[in-house]
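S.K.: Below, each structure is written out as structure tokens.
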Structure P
Amino acid sequence: MRNLYFIHLLLVSILLSIPSAAQQVKNETFGEVVIKLKKAIDDLTVLTNGACSIAVSPSYQGRVFTSTTSGDEGKSIGWINWKLINDGQHNNAFAYLGGESRFWLAPEFGKFSVFFDPGAAMIIKNMRAPKDLDSKKFNLSTIDTHSLVSKGTIQVQNANGYVFNCGVERKITLLTKPQVVSALKITLPKTVNYVAFSAATTISNMGTEVWNKENGLLSIWELGCMLTTPKNKVIIPIIKETDAITSYFFQKRLKMKS
């Protein structure tokens, strides 16, 4: 059995406690969004540490829908596809439901893509999310004050015709201030509001065959959708040096600094 392991530390927001362009945009509060989500997502769970909160659904594959730096009255940070919810499609087709953190798979294109049926032309109109990634609900495994674990099984076929039988475990943890400071090696003054969480995803081979390059392999992706403004900036700290970044969008807006 071979395990694939991915851990993602997502510092979703650091907002100064002074007026800014981002804060002046009219958005729903975290509390208002949670009320709406609970009407559609039965197991929506709010993890809280002081003014920091995240709204997570174990059944929706450990998806973090939104977060806030400032309690129920604070800004809701996550982007959610409300049209899917309002149309009642979210129960059986939730791959594109949005949220700040969701489990995803790759490759998207190429001989071993998991987003195209075998023999299908690799053009956008033929692209679709793997069925189980789009519709398979997970179960809550464990929960405590600041974290929860959800588990499930999915079956995924790639364009090469190989079928992966996978066990998936996803742990979401709302991080404390000392954990954020230690992980990012930064200081957080008292004048800074913050929220941070980690998402750790593990895939295990539940089939009888060893996965190999000849049949194709899977990689774990982490997707996040946040509300934005023209002045938003994203900082991605990396541990090891890199000399290249692959970007799907806005390549000219990416900058690398040591």
Structure Q
Amino acid sequence: MLFPKNLNTYKNGLFKVRIVNDNEWGDGVKPVIGVTGNFDDLEGNYLLKEYYVLSLYNAGGVPVILPPVDDDSLIGSYVEVCQGFVFSGGGDIDPYYWGELPQQRLGQINPLRDRFELTLARKIIERRLPVLGICRGCQVLNVAAGGSLFQHILSSMSHHQKAPRSYPFHEVIIKEGSRLGKIVGSRKIRVNSFHHQAVKETGEGIYISARAIDGIIEAIESVAPFFFLGVQWHPECMSDISSLNLFKALVNAARQIKRENMT
């Protein structure tokens, strides 16, 4: 049992953490899903919001927090231990990594986290391991593949809501036949939004699977046949079935990796 029985609700009732048995998760194979954490360089703290842990648990995974490190061998160990990955949300990425000078509206950057996540993402892409990038995480996956970002979105439409994190703020249009479309079962969904950077040019082997009404890229996937998906919104904060299905799809892909490793 991952959580005690008295942990049955999460903030305003948005999440219900169910105590389940292995039979509810198919054959009982629970893959380890590594979630990238943040690093507070002023206080020396590693940080991660609990939304991610609860979402992965509800989807049948075993979530573990991956502290940002500047050690290639340790990052390699993360890849060996985990069968799937979530790149979490956070601050801006240094435009150095796609060959641009910093602009006036660039937000705070975290050099250690940038180096760590880009190194980890490239190892994951090389190994073709299941990965879900969320908000900043979506952007990290694109940059790791050689793509670029808008340092600050210029649009008449807001992409940073002044509303509860669980509130679906705007609509996204999903490409027909995409992995994302198959997971959520719809061409249109409403999502929350908390970003001012976004994918500009896609990286090698990456295609666009969703856009907002104003044309801003909201989701990316790999053309290669493995689970590589980045979404610009925060499904871990939402309580709809589409959000849960994103995490279930990741966990299912990681479960297959674990089964293969067990044979």
Structure R
Amino acid sequence: MKGKRSNYREVVCMFNLLLLIGSCLILTGSQPRKALEIKVMSFNIRHGVDMNEQNNLLGILKIIAEEKPDLIALQAVDSLIMDGKIQFQLRQLAVQTGMSYAYGITDQSQNGSQGVGLLSRWPFERTQTINLPATAGADPKVLLCGLVKPYPGFSFRFCSSRLEYASVLDRALQAAYINRMLEESIQPVILGMDMGARPNEQPYFSFRKKWRDAASGSLLSTWNEGIPGDRLDYIFVLLNNKVRVKNYKVIRQFPEVSDHYPITATIEFW
């Protein structure tokens, strides 16, 4: 009898322990995920040259220091060989800011390369460079994406691209291709882009259905050599998760740094 009672007590204790563990798991799983705010910047840096044809990296660093973004999508980034030394603009910015970086090459020559870049205060889990479609004779363009994991259990894709300026057809093809490549993503997606097109033009239409335009309704120019209302630069968020854009800003107080104004948006996931 003593043996049976002992076995019975062990079974009861084990059952109660399992109930306790199950209750803890239910309570833990039912807790709402803490909202995560991310400040994003997108900026065409004009190949590292300001409006006076001088190096603009110090100006870019000043903007970054003032705005303190968590993520930066850069376009028109160069890595040049000058006097036998490589001047890699993206790496210089990464070293000065302490951010992780990724580089997507669009074009390469004997003098170096140009492309798009990503900067992140979190390390990239992995990165991917995707060639975009182009008609014969058009400049090559890419989509660069990095997987970012701010904390365990939550990750998202951060991407940068610059579409073809010279051809309306190429811009439309590339915009549609980017949407197609990213719209089925399991992870949330943030996209910073120099689209080279206004919100009333065909390339923009590819992002009207499944994306949130951080500047929706804004008439502020992002290209300082154009006419009022020339909004060519964008921050988009894929609407596949609980997300909202809390604010958007065009940074206009440094017009000499580039022919594009940097833009920022604060995005909240929960």
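Rule-based calculations on the coordinates, nothing more; no lab input. For clarity, every value in this text was computed on a predicted model and none was experimentally measured. Cβ atoms are built from the backbone, for glycine too; each structure is taken alone.
S.K.: Hey, distance in nm of label points 7 Å out along Cα→Cβ at positions 46 and 230 derived from one of P, Q, R reads 2.4; which structure?
M.R.: Working: P: 3.4; Q: 2.4; R: 1.2.
Traced to structure Q.
S.K.: Let me ask you something else. Check the numbers for Kirkwood radius over Cα pairs in Å, for residues 70-173 alone across P, Q, R and tell me which is largest. Walk me through the intermediate numbers first.
M.R.: On the way: P: 15.8; Q: 15.2; R: 14.6.
Ranking P, Q, R on Kirkwood radius over Cα pairs in Å, for residues 70-173 alone, first place is P.
S.K.: Tell me which of P, Q, R gives 1.1 when you compute distance in nm of label points 7 Å out along Cα→Cβ at positions 38 and 238.
M.R.: On the way: P: 4.2; Q: 2.1; R: 1.1.
So the calculation was done on R.
S.K.: Which of the displayed structures (P, Q, R) returns the greatest value of distance in nm of label points 7 Å out along Cα→Cβ at positions 54 and 206 on calculation?
M.R.: On the way: P: 2.4; Q: 3.0; R: 3.9.
Result for distance in nm of label points 7 Å out along Cα→Cβ at positions 54 and 206 over P, Q, R: largest is R.
S.K.: In terms of Kirkwood radius over Cα pairs in Å, which of structures P, Q, R is highest?
M.R.: Numbers: P: 19.6; Q: 18.6; R: 20.3.
For this comparison of Kirkwood radius over Cα pairs in Å, the top structure is R.
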